[in-house]
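Read through the structures below before going on.
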Structure 1
Amino acid sequence: MKKIIHFLAIFLFAYSSIASAQEEKSTKKFRIGASFNYGIPMGDFGTINKNGYGASLTSKYQINKRWVFTQNISFLAFGRAGDDLGKFAEAIGLSKNTSDLIALLNLQSPESERIKVPKVNFYMINIGFEYHILTEKIRPYVGCDVGIYVRDTENIKLDLGRFAVLARQPAFSTLGVIELNGNATNFGVAPVVGCAYFINKHVNIDLNLKLNGIAVPEKKSYANVLTVNLGGFYNF
């Protein structure tokens, strides 16, 4: 049964491609544009980051009337969600005991000496595809991106011994310096749903939702970020 389903899927894909090519041989077009992005961190990632803003540069190659190949480079900057340094330490791979200790010492230190949760930026380089459900002026579509996600954070060095003295926890005063470095480059996958509106043959606007699932190997999980992207494209 699975082989039959696979065969039918391949047949339908091939048929739609051939049919589209026959309908309009000149459908191969190149589009380039820029988008404004609003990012919403979800799950554990949302507990240490506020919503973020960014931008994308995207190019699209129209294979036929329905299938589009995409490439994009994006940037997202998130704000701090709070002062729970322990959650951040655990999120970047430190043990729960160490993370709890960092949180305890940070919260018990004088307010002027507390360390804030670092800001996090993402740089994304993706390729993917879109399948256009309709092919007129209004073109709703679904798709998927895959690529590299570079996480860039402020680097923090904590003198836990000094923290312990400030927090009046002498039992931990012999602890050394620990570095909180959340920088990483990981693989990610992003399903997309959106709609393009073609104002004329040269210009279109595009609105989509993209759920970025970014691998976090140190926790054997994914950090999820939902982005709302609005942009404009020029069609060559």
Structure 2
Amino acid sequence: MALRTFMILGLTASMVIADEPKRTVEQLENEIKSKLSRVKSLKATLIIDTEMVFDEYRYQSFDSGTFEYVVKKGNTVFRKELTTYEVSEAQDKRSEKHGSHLTISDGKMSFGVREVRNKQTAYKMKQLEQYGTDPFMELRTNGDITVRPDAKVDDHDCHVVRTTPTAAHGDTTISGYVNYFFDKKLGVLRRYTAYGPENQQMRVVTFSEFKINEPIDPERLKFKPPVGVSIVDLTKYGN
């Protein structure tokens, strides 16, 4: 009787496992994009923590601020506003910088203004990110995509996908894989963690305190060039 019960339980467990096949990248992508289609606007807190160490060179930065976007005609129009702190050390020399970084995108082009030590620089480049419509757009340019085991970010259940760079995606000697954590309920990106070529953690980007489908002032999503600052057009260099 005990053996028969054990066999039945074992068969049941096998059936449960068989009913939950591992999803393909395409299936997970479609699921995430379906959930994101309900998000027409988003506001979030954004924190970027970076540390890179190469031989005798060490670089650290901490950026914090806000991120917000609106989906318009299938494109993501966004604003990313950060205060920044950087410190670098090389050959017994240490440098610290405080500043700010504003990025505003019109859905196709991104315009940015950096300010460090009261000096501003501005640029224009092609928009790579489509957070609200196609978050996998940028992932495809970063490397081969694979599905990883589910995980939590804080108390939120997340799907996890990984991009692993190949020679076709750039220089594999300076970057490693990146893990992306997508909220299971909302489809939004909650975190991504980037690693170096030797699997050392280099950057953690975290989105939190989400406000979904709340009005955003259209003026906040319009780029106004700083007075007297020339905009460097990076699209001329393939960016």
> Looking at structures 1, 2, which one was FRET efficiency 1/(1 + (r/R0)^6) of positions 114 and 138 (r between Cβ atoms, R0 = 30 Å, to 0.05) calculated from, given that it came out as 0.05?
Replying inline: 1
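Which structure, out of 1, 2, was helix-only ellipticity at 222 nm (-39500 (n - 2.57) for each DSSP H run of 4 or more, over all residues; to 500) calculated from, if the result is -4500? Provide the component values of the computation, followed by the final result.
On the way: 1: -7000; 2: -4500.
Source structure for this number: 2.
If we compute mean projected area of the Cα convex hull in nm², for residues 58-97 alone for structures 1, 2, which one ends up with the highest value?
Numbers: 1: 5.2; 2: 3.6.
Comparing 1, 2, the top value of mean projected area of the Cα convex hull in nm², for residues 58-97 alone belongs to 1.
One of 1, 2 was used to compute P(r) over Cα pairs in 10 Å bins from 0, in percent, and the result was 7, 25, 34, 21, 8, 4, 2, 1, 0. Which label is that?
2
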>> Among 1, 2, considering only mean count of other Cβ atoms within 10 Å over residues 178-185, which has the greatest calculated value?
In response: 2
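Each value in this text was obtained by applying a stated rule to the coordinates, not by laboratory testing. Just so it is clear, the model here is predicted, and its values are computed rather than measured. Cβ atoms are built from the backbone, for glycine too; each structure is taken alone.
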